[in-house]
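Just so it is clear, none of the values below were taken in a lab; they were calculated from the coordinates. Being a predicted model, the structure only gives us computed values, none of them experimental. Cβ atoms are built from the backbone, for glycine too; each structure is taken alone.
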Structure P
Amino acid sequence: MGRTAQRRPRPTATPAEIPSTFFDRLCVQLGDEVDGLADALRTPSPVSFRVNKAKWDGPDGEHVSWCANGYYLPERPAFTFDPLHHAGCYYVQEASSMLLEQAVIASGLDRERIIALDLCAAPGGKSTHLRSLLHTDALLVANEIDRKRHVILQENLWKWGATNTVVTNSAPKQFERLPELFDLIVVDAPCSGEGMFRKDAFAREQWNESLVEQCVAMQRDALTFAWESLKPGGVLIYSTCTWEVAENEAQVARLVERGGTCIPIPMDPSWDVVRSARLGVDAFRCYPHRVKGEGFFIAAVRKPGERTPARMTDVRADESDGPTKWLRATRPWITLEEGDELFATDATWGDTLQRIRAALNVVSPGIPLAERKANEWRPHTALALAEDLDPSRFARVPFNMEEALSYLRGNALPAAAAQGIALATYQGVGLGWLQGAGNRWNNRWPTPWRIRSQHPNAPRVSWSQAH
């Protein structure tokens, strides 16, 4: 876009609680279009989600144009009361942020066995999306510095169930210890949040010019450390949910000054995503009066140099008749202990994983496989949700809708001669573990994940109403 306009008065009828200085600043970018943006910010936010095709085919409905597995809904339903949501069959995600898919495809790295990093990953929307886009043999590190938010990230990734995924809880500065390791890095940076004004009252309340300055400093530091961790020839994808030039094009321009080259991201003109060439960068912006989504910025930059392929570890997989027998024989498995938990990972990433564990605070180094109970290993809570679980190793108990919801609330379920460990399923998808106790199945669904409310305060999802 690159066009600027003379400063003009803000629209007289603006959405409540949005600071006047916000529209003053946006007039420079949008000119007369700022009135259309103000009108759009008064309308309800679109409802969208992204399907996990490894678990579920998804519903019929309106597609998000730039995301193969993205869908819109006409209204926001009570997702909490859909067992498929808890089983990781889809992720409720804002549509504009699904443009990550086009940037990853443009990088050309989605078809290779690479090492990828999502640096600011919570709550997990882009990590789960990235995991679905990458080659199944690629390794993804999803990092979140905030200790509370990294628990949410871990839960969402465990429910997504993908292999070769590591969750870390480290400051961006710690990635100095991993120079030139990653082929692809996504930095969805903390920002001033202008693009979320329509759906997030807190974003409106906290916004001020000082916040913009604080975010610029945080973004600059995060990009500095990420750039050092990126391989020569690797690609860094940078995104925010703000329209501030200082937080967007100016940050990308710093990478270009260091020799980076912007990668063109193909965009269909019918999507009405706005191309930006400010400060000599090639980037894209979403505005709610143009697209069916919220505000968003994205750009992709290639680091100068020749990229070398990720190195495979020549090691022998675990051959014992231990907990790895619960996994499909899709790859050579090795196990790693973290406290009272046992994780499984692809043996060919063994050396790389050791390097990551030495540098970062790793909280989940692969598939959660087992938990220690009375000096024995029993299936981990999250193993029931893993794509590589071999369900033939366990008795299966299929649930209908009401049984599944009762289970998700933490209730025991009546049974006859129930014994041992069984896998609860819903519509053929693994949901969680049951422990037989004669006339009932005891519940092993984690307490923090349980449904607390008894009745939905919105319509149930359309695909659940027939079950």
Structure Q
Amino acid sequence: MSAIRAAVSSSGTGLRWLLVLIPAVLIYFLPLPGFHPVQRHLLAIFVGTILALVAQPVPMGVSVIIAMTTLVLTNTLSPARALSGFSNTTVWMVFTAFLFARAVTDTGFGLRVAYLFVRRFGHSALTLGYSVAASDVALAPFVPSDTARGGGIIYPIARNLSRVFDSEPGPTAGRIGSFLMLVGFHATYTASAMFLTGMVANPLIAEFARKLAHVELTWIQWALAASLPGLLTLSIVPYLIYRLHPPEIRDTRAAQRLAIEELHRMGPLSVRERWLVVILAGVMAGWVTSPWHGVHNSFVALAGLSAILLCRVITWKDLLSETPAWDALVWFAPLIMMAEALVDTGVIKVLSDSVFAHMTGWSWPAAAVLLVVGYVYVHYGFAGMTAHITALYPGFLTAGLAAGVPPVLISLLLAFFSNLDAGITHYGTGSAPVYFGAGYVPQTTWWRLGFLISVLNLVIWLGLGPLWWKLLRMW
């Protein structure tokens, strides 16, 4: 039996490699109109990398290291250029954000924040849903992964709250469990959209915007731009789910009692938590005031990390054992390098000119709507946000610029919907399989509500968003 499983697994891996290598090899060797050989080779290796991120014949870091090495062995890029991603400040911003998340989790501060919201607001099913959403938003600036934040902190709380009411997958799911799972999931990716540090690839988006559109998306600009549409979404979506998929239990004061018990068990803030609060508040202040003091956000974050290590909130051993941070460092840096190389060698311009040539003559508002709607629903074909962003954000951004869409406007729209598009399926982002896999919500319900909420997001962020940003004089 084990031999059969191994054979099936091996054949599956082989099929995944074929899906990656066949398109990459064809692009590498066959002439493409408008591309010279170096552009074609770079595009082939990049396409192969993106397909590997989607098909996953090997872990993400392995795929990217192979791609980086192939670029040098084929003389497509120089060794120095291939390694240049590791000197990018954005990469180190992401690295430190993962370590902040480790500190928030290890000290128990993340759970404390969530239970405080539940204790204060969890007296009814609807307010309990809002407290779950608010907990996610409160943690989003410091936990740059919807998988770690939603799947690792908020989901366990939602699962335990469901158990308080004897709501388990199956016949009792409708008591309250399915409602909490849906609210928790849709709050997670919305919170990711609201902060530059809310999702691991958001800084990559900011880098694309700077490189292609000459738009600087600082931490405070991102947060201000997302504040009104984000809060409006978080105000409406739990109520919409409450109406379309109502829980059977409406009085949830038992959840408040659970939160009170857990907070009592946790006791007062520990010394490590107190240090963490002070340091994170300082980091937040540093990000907000960066336009005045001129210190790059990445080095504000590294200063915070240094303080966390000096105060022993986490130890150097903890840092070395934080696999997700090192994993992100390894795969993120080469992806940024390849994205910059695609821009610098003119590959993105050639692709955009050919793919979006039919938009010539369109008014820029019509072009912006078409690009954003297409960008959202193409996510049905992606199993993660990073691959989607890396593959499509530069091209869609360039197309918007060519159509005359104001640079800040198209940069922000695509940035926010790079997160918001995750809600349409049960596989579109890392936290989705966690919530869906709990077994509370059927796939048909998940997809139906996901589509309806995506339409609502388009109305809010594509309709109200530009008016808000105009009021802020951002464009």
Structure R
Amino acid sequence: MSLDAVLSRIDTDLTTSIDRLMEFLRIPSISTDPAFKEQVDSAADWLVADLQSIGIAAEKRATPGHPMVVGHVGEGGDGLHVLFYGHYDVQPVDPLELWNRDPFDPALEDTEHGQVIRGRGSSDDKGQLMTFVEACRAWKAVHGTLPCRITFFFEGEEESGSPSLVPFLEENKAELQADLALVCDTSMVSRGVPSIASQLRGMLKDEFTIIGPRIDLHSGHYGGPGLNPLRELSRIVASFYDEETGRVAVGGFYEGVHEVPAEQLRQWQNCGFDEAEYLNSVGYTQPHGEKGYSTLEQQWARPTLEVNGLWGGYNGAGSKTVIPSEAHCKITCRLVGDMDPDALRGKIRKHVEERLSPDAKVVWDNDLEGSPASVMNLNRPEFEAARGALSDEWDREAVFTGMGGSIPVVGYFDTVLGLDSMLVGYANDDDAIHSPNEKYDVKSFHKGIRSWARILDALTRQ
């Protein structure tokens, strides 16, 4: 099949493709707000109709929450079968007064970096989702068929915690089997630098309360002999870290952590990332993490233990001279490599409990949350094929990047469906996802469509 003819068709149809995306963006599919339930449903209907218009057997599937959209094209055979995932729900738009236009009245705007598509969902994730659909549309228009078997899987609850996702995957495990999952909900490491995410940090959450006296105490009566839970908590939190090295000082914390291979480090060092701009944009003058590791390594490939909240005692206006009976702490850890969230939770709790003073006790939260990191299997030849395809389209070397956050669906594809995932997206850091005035560069949309066409071509030639 001729790739050049498909790319030419994509270029010719760009205006129509943008118009289609604009129509999709006008549907306020805010999944977290029950007031928009009908609109989320309408967005699913819109996708079903659009997929059907290019010959894909698609349908809306009910869940206890918002519907899934599933479509299939191609039957049987020994060729490649990919599952493409995106989500069609969007974030709320508050605060509305900070938007420069109606969030659901999208428009093209000129900026210093070229034209952008302004509107909620333009980057996260409707615009990204449609890059793949438009690539398939062009393939079908030119060749009358698609280059491989494809399962389309679009979720309507990603922005509201995906409560229906795992049950749906488990109930439809056989139908959703494929050779590889393609995920579009990611970004480029720098403007114009095509990126394939090779690792996602996992997450562990915990919360604890230090309890001292049975009631708040008068600091004149008990100040001195009394144990102060806030002071106790401050001492324990400080013990989490080695001030000299910036490392986490919890025993066994780094078990399962691996160093980044030299070839990946080379790509990261040449990916166009501006450390000073990244830090200065939020008011930092230097990195404050583990010494000996670059900012990108700290963000993508090193674990963290962060204190997200500390509170206790009197927090109102003026002063209240009390020794509080309780002090509270919320923590999260970002996990990498083979770190086990359950084992790590035990190490952190042991660290705290071993450092308690007499008359202090700790109560742990029982709402346990934790998920391991996702590390992509870069030994699969599809990854290097896709990297070559992206490099050809963007006229510069594509890089295997990391991601500081997590994308839970990737872990679920692995644990429930047994699928490796390839994450390719074309968003930029200034797209303002989840914020007022969200946008998606027209260049990202256009070259994203062309990129998927090249990737599908490269993968089917393996």
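Here are the numbers for the structure shown:
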item: Structure with the greatest value (metric relative contact order in percent (Cα under 8 Å, 6 or more apart), set P, Q, R); result: R
item: Rg and Dmax of the Cα atoms in Å, for residues 33-160 alone from the coordinates reads 16.4, 54; which among P, Q, R; result: R
item: If distance in nm of label points 7 Å out along Cα→Cβ at positions 273 and 361 is computed and equals 3.4, the structure in P, Q, R; result: P
item: Which entry (P, Q, R) yields the derived value -22500 for helix-only ellipticity at 222 nm (-39500 (n - 2.57) for each DSSP H run of 4 or more, over all residues; to 500); result: Q
